[in-house]
Structure I
Amino acid sequence: FTVKRGITQSTELLKWYRDVANGQLQDAERNISVVMYDSQLNEVMRWNFDRAFPVKWTAPTFKTSENAIAIETLELAFAEVECS
């Protein structure tokens, strides 16, 4: 699955990807939950991705002619997914 987010000062996603790309696979897999909320912040749906790890990171594009948020993209592989 693909995760996109606006750039922040945190480099954790990039570091995680670089560690895996450089062969540092020990502790690379993580269990990740993606949660969808309604307008009252009640949980509507939850996806649990087991043993996920990054397979591709895409840097944001910067265009001086646009006033847009810079978005980084991380593609993840996973062993199992469960919806609830």
Structure II
Amino acid sequence: MGLREFTEILKKEYRHIKDLYIVFGNEITGVSKQFLEFSSYVVELPMLGKKNSLNVSCAAAIVLYYLILSLDDAKTKSDFG
């Protein structure tokens, strides 16, 4: 699933989320199969160009930025709508 799709789900369901765990894998091995089996959602960042991975800190920054924007937007809409 893409990041936009995931953030749209969060916008709709954020009031019902009790626990949210975000796991990031490294550039070589990614996330273990054990984590994937227990995951409700798996999000991948699209890669363009010659590189096929991002540094984990860059990936985390992108994901967390989008999550914060999405949840703030969802909260604002629910407060006023």
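What follows is calculated from the coordinates using simple rules that are stated; it is not laboratory data. All values reported here derive from a predicted model rather than from experimental measurement. Cβ atoms are built from the backbone, for glycine too; each structure is taken alone.
Some points to look at:
- Ranked by mean count of other Cβ atoms within 10 Å over residues 3-10, structures I, II are topped by II, which has the highest value.
- When Kirkwood radius over Cα pairs in Å, for residues 27-66 alone is computed for each of I, II, the one that comes out at 11.6 is II.
- Parent structure of the calculated result 6.0, given that mean projected area of the Cα convex hull in nm² is the read-out and I, II the choices: II
- In this comparison of I, II, the computed figure 7.6 for mean count of other Cβ atoms within 10 Å over residues 35-42 is attributed to I.
- If helix-only ellipticity at 222 nm (-39500 (n - 2.57) for each DSSP H run of 4 or more, over all residues; to 500) is computed and equals -3500, the structure in I, II: I
- At a computed 48 (relative contact order in percent (Cα under 8 Å, 6 or more apart)), which of I, II: II
- Taking mean count of other Cβ atoms within 10 Å over residues 11-18 as the criterion, the top structure among I, II is I, with the largest value.
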